[in-house]
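Each value in this text was obtained by applying a stated rule to the coordinates, not by laboratory testing. Because the structure is predicted, anything quoted here is derived from the model rather than measured. Cβ atoms are built from the backbone, for glycine too; each structure is taken alone.
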Structure P
Amino acid sequence: MTERVPTTLCTGKLPYPAGTLVMDRISERTGHLVYVLEERTKEKYRLISSQAFMRPVGGGIEWDVPLDRIRPVVE
């Protein structure tokens, strides 16, 4: 069994301004970018993962996808 490295969660840098309409490249679902949540190691603060949180157009329940799967929607 592998021992899990202690991590912490923190707010990450937005790749686009908050509220930008973005699309998940895999599901093709669109929503407004709300924030980014990062998981980092406690010891050296190394990035483990980044999740983008999106809100549906018109409001509703947010969902998250890996940050590297989103792109801005060109209107």
Structure Q
Amino acid sequence: MEKFTKESLAKYDGKNGNPAYVAIKGVVYDVTGNPHWTDGEHHGNLAGRDLTVAIGQSPHGESVLGNLKKVGTYED
């Protein structure tokens, strides 16, 4: 699996044909093509970022992560 940093993850923002990746608790997930992630955005959260805090505050929590493909690890 690929290792991502804040800078390298930022390239996967779901814009201009780029894949959309998000980091949660050190794991990077691919949200590309997910209907909830239109143009790299989901309820104000942006792809290409560490969303550990945001998912902890979401109504669904981490329950949705099992449906996503893991593509790497994240180190800030």
Structure R
Amino acid sequence: MMPLSMARMGEPVRIMKINGKDETKRFLNSLGFVIGDNVTVVSQLGGNMIINVKDTRVAIDKSMANRIMINE
């Protein structure tokens, strides 16, 4: 497993685990980051990432992306 921040742009990846406190997990879940679902990195600018989640684009910072573990 590796963090979402290391994913290649344009390649779909599967969420395997979400690390952090319960409130962090709930927040990411409310944005659509659900274990077992596929997401795609659309772009990275500075410390922010745009992720395609369930046909919606979501912006998160790299510290949040580091909590989302994906398959390699």
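General remarks:
- Taking distance in nm of label points 7 Å out along Cα→Cβ at positions 3 and 19 as the criterion, the largest value within structures P, Q, R is that of P.
- Parent structure of the calculated result -5000, given that helix-only ellipticity at 222 nm (-39500 (n - 2.57) for each DSSP H run of 4 or more, over all residues; to 500) is the read-out and P, Q, R the choices: R
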